[in-house]
Structure formats: structure tokens, C-alpha cells
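Got some structures for you, see below.
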Structure 1
Amino acid sequence: MRHEQEPKISCSIFRKQEGFINEITDKINRAQNIEEKAALAEELEKEVDALLFCSDYDGAKLDCRNCEFVANLRKKTAGLIKHARKLS
């Protein structure tokens, strides 16, 4: 599945992780039940953490700040999916 508005962030680490993250996101979207989605959300969190704990992070760079923003949104999304499993 092609993602409509992929972030334009010039960073090799982001681009590498983005491929993994998009693949997991597509699997979450295709998953049939909340247990499967939650398991994939845990994988998503691990890939997102690679961005959030990036050793090359520089708060003065717009690309780094944008990456952090996108990664935090994805981390929250994964958390919501995992929370939905607890509610089911």
C-alpha cells in the first residue's frame, strides 16, 4: 500500500526506518482482529523507538524535529492500539 503523504525528511536513518514502519502499518491495517493488531503495534513501537532514541538527533535541525514529531504520533497510535486490546 502506498502512503499518501509521506514525510519529506532528509535523513538516511529516517528513510530506513520509514520502510519498516510503513510495512508494519500496512500489516496493522490488514489485520483481522485486535490481538493481531496489538502484536504488530508492539513491533511498530520498537521501530519507532529507533527514531526517538536516534544518536544523530540534533534539535537545531528541522528534519530531526519533524522526525521526532512523526515518531511520537506513531508511538501514540501504537499505544492506542495496544490499549484497545485491553478494552476488548
Structure 2
Amino acid sequence: MTNDPMPSVAGFDRARAGKHAECDGGGVIAGTRYAGRQEFTGTLTGEYVDHGDPPWRWYLLSNLDRRPDGYPGDTVWCLAGNLFVDGE
């Protein structure tokens, strides 16, 4: 077992910046010990980070106009494979 941090590389995707998108994934249901599907919609900032080897790309979604009840923030990182960009 290694204690080395997971490799990551941050970047910016100008072609996605400002586009409206939806992402979904799993997460804890507030106040329970269960998980369920969570859906978010908002605006892509263009920022991304690649984690791991091989890398998994995550995009930052902001100005959320849909989020799970009780979600505390106005941004969320979305796995590229779970991201649906309007018009793409």
C-alpha cells in the first residue's frame, strides 16, 4: 500500500466554458445511511481536473439551478462520463 497522493492535473476547456449541462451520480441521502441518484444542472466553468492513472476527468459545474434537497454548495465536480452538455 502506498501513501503517495493520487496524481492530478488541473486544466481549462474553453470549448465547454459557459455551457449549460446536467450531471448525475450517486451520493448520500441527507439524514440517512442510504445513497441514491443525485441530479444537478448548471453552467460549466471550463475548469477540469484529471485524477489518477489512467486519469478520470472531472468538470466543475457552477450556478446550479437544480441540486438535491439539502445540497449545501453552488458548485459540484462532475465525472465526464456522467456529464450531459446541452447541444452536444
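Computed from the coordinates by the stated procedures, all read-outs in this text should not be read as laboratory data. Since this is a predicted model, take the numbers as computed values, not measurements. Cβ atoms are built from the backbone, for glycine too; each structure is taken alone.
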Check: The value 25, 14, 10 for semi-axes √(5λ) of the Cα gyration tensor in Å was derived from one model only; which of 1, 2 is it?
Finding: 1
Notebook entry, point to check: distance in nm of label points 7 Å out along Cα→Cβ at positions 13 and 37 computed as 2.2: which structure among 1, 2?
Noted result: 2
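Given a value of 0 for helix-only ellipticity at 222 nm (-39500 (n - 2.57) for each DSSP H run of 4 or more, over all residues; to 500), point me to the structure among 1, 2 it was derived from.
It must be structure 2, since only it matches.
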Check: From which structure (1, 2) was distance in nm of label points 7 Å out along Cα→Cβ at positions 53 and 69 calculated, if the value obtained is 2.5?
Finding: 1
Item checked: Value -0.69, -1.00, calculated as log10 I(q)/I(0) by the Debye sum over Cα atoms at q = 0.18, 0.33 Å⁻¹, for residues 21-60 alone, assigned to which of 1, 2 -> 2
